[in-house]
1. When distance in nm of label points 7 Å out along Cα→Cβ at positions 35 and 267 is compared over structures P, Q, which one is greatest?
2. If Cα Rg over 2.2 N^0.38 Å is calculated from each of P, Q, which structure is the one that comes out at 1.11?
3. Can you spot which of P, Q the value -13000 was calculated from, given it is helix-only ellipticity at 222 nm (-39500 (n - 2.57) for each DSSP H run of 4 or more, over all residues; to 500)?
4. Suppose you compute percent of Cα pairs over 21 Å apart, for residues 107-186 alone for every structure in P, Q: which one lands on 30?
5. Between P, Q, which one scores greatest on relative contact order in percent (Cα under 8 Å, 6 or more apart)?
Structure P
Amino acid sequence: MRVLLTGASGFLGRHVLRALRQHDIEVVAVGRTQPRDSVALVESDLLGINDFAPLLRQVRATHLLHLAWYAEHGKYWTSPLNLRWLETTTRLVEAFCGVGGQQVVVAGTCAEYDWAHGYCREDSTPLHPATLYGTAKDATRRLVMAVCAQHQVPCAWGRIFLTFGHGEACSRLIPALIDVLRGARAPFGVNAHAYRDFLHASDVAEGFVRLLTTGTNGAYNLCSGEPTRLAVVVKTLASLLAADPQPVLALSTERPGEPPLLVGESLKLRALGWRPALTLAQGLQRSLEGEMN
């Protein structure tokens, strides 16, 4: 197995690259930035490539794990770059299948679902994204699945829920709460009574590796399957930091448009033998310690 990995230098990509290495899987990364882990890199701007076939023939990968997408916090929901990534992803997969690729795995998102349903099952919860980001991801899934089916190449689509861990942007929820509880930024309110599905990035990475190595096809939720109140997240972090959670919890408020419940069912991935290795508290502890895995 020789894996072509995109997005290797991103937050999640670093964890995926580490997991692939731990499983002794040969990896070639494609992107603009050399990942921190030493890995063979084909330096290229994916959005600027008109014909992927020469690059793919050069790399000679048997498997494609495509994570790359525009993900700047707070901006990716509405960015027109979502449309460019839709096109680029579809052309990449088409070219990969065309040169004899054996397995495709692509990162999706829980934003593809209709969040009004709260509990998201892969094969029954309606897909009704409310944002350009979610719509572009859902459209990409339909296109790459059709392309792969035409070439008779299995394609696994991994819908990611709320990932956290070392290396995520400081403006994201967990790092921002850590800064508040350490006194490094002013308290802000969260919807403390809302339930969310959190999963450490190392467990998400192991989920992608499992999809990659089992030759599977279809859509899979990459999630813990466990509903956790945001108040519990705040209190757990506060306990780990020996801090007072009340400055955050006192500002708790319901936010318009945010669902009271957003949790995924992960039975399909568990049927492949995957299980989360870390509890929420263990994952948060690793975030505090700055550990990759």
Structure Q
Amino acid sequence: MSTEGYTSDLTDEEWTLLGPLIQQPYSRGRPSLWSPRQILNAIFYVLRGGIAWRALPINFPPWQTVYYHFRRMRREGLWEDINAQLRAYYRVSIGRSPDAHAAIIDSQSVKATECRSERGFDGHKKVNGRKRHILVDTLGLLLKVIVHPANLVDREGGKLLIDAVKGRFPALEIVWADQGYTGKFKSWAAAQLHVDFVVVYPPWRQMRRYFPELLEQQGFDSKAFHVIPRRWVVERTFAWLGRNRRLSKDYETLRETEEMWYYLAMSRILLQRLVSP
């Protein structure tokens, strides 16, 4: 059956790019009744709409079939590889080098549902759930994501991310971070990645310390939203990915599943950009 009409469906141009990167579904016995494109459309529908697998509309393949291939892709790490290839294609298409030379690190705490999963309480954000630790390039494109319990402070969670990317991005020269990554972590991360690790402070930080009266005279509210150099890039990435309702909370038992959704969401963004005029 056709799934035409859903805004989450792959267009012909997007499928032309994505198709060669997708391994054909395993076939045992008779040929599959469903094409890889139909299965991917169902997966993107779940991502965008935030629905349960069993709530897939009947004009998609059976949810058991879709979930089987989704699980297989997770085990193979397929979408992390696809995200890397699409990221390189896009960077080259806009005149950049395929490999990132600078990156930004940050985390986002999200609530977890009642499913059996590793979780923790983030006392700063007052969130019981997990943290998504990401590394993005200067365009805001995802380089790596690590999911862990929210009770780990940024310096501890950041170590998991740094360990995961060590040696994978040799072109990196500088990484920017916020004040949650100060102390020994800063020098440790710089040594691990062989980069300059720079903590970006709000411009008004020193003024608040030495000239608070000037800020009061200007009516400056440090708790309001302000664009901070470099750090806004990764915050924008969280906003991009947050358009997908499956990412509004952590619904997954396995953190690897949540990580795969992140790579799927960013790959979808890259596909749209690569085919747009």
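Nothing in this text is a laboratory measurement; each read-out follows from the coordinates by a stated rule. Treat the numbers as computed from the prediction; the structure is a model and nothing was measured. Cβ atoms are built from the backbone, for glycine too; each structure is taken alone.
1. Of structures P, Q, the maximum of distance in nm of label points 7 Å out along Cα→Cβ at positions 35 and 267 occurs in P.
2. The read-out comes from structure Q.
3. It was calculated from structure Q.
4. Going through each structure in turn, the value belongs to Q.
5. By relative contact order in percent (Cα under 8 Å, 6 or more apart), the leading structure of P, Q is Q.
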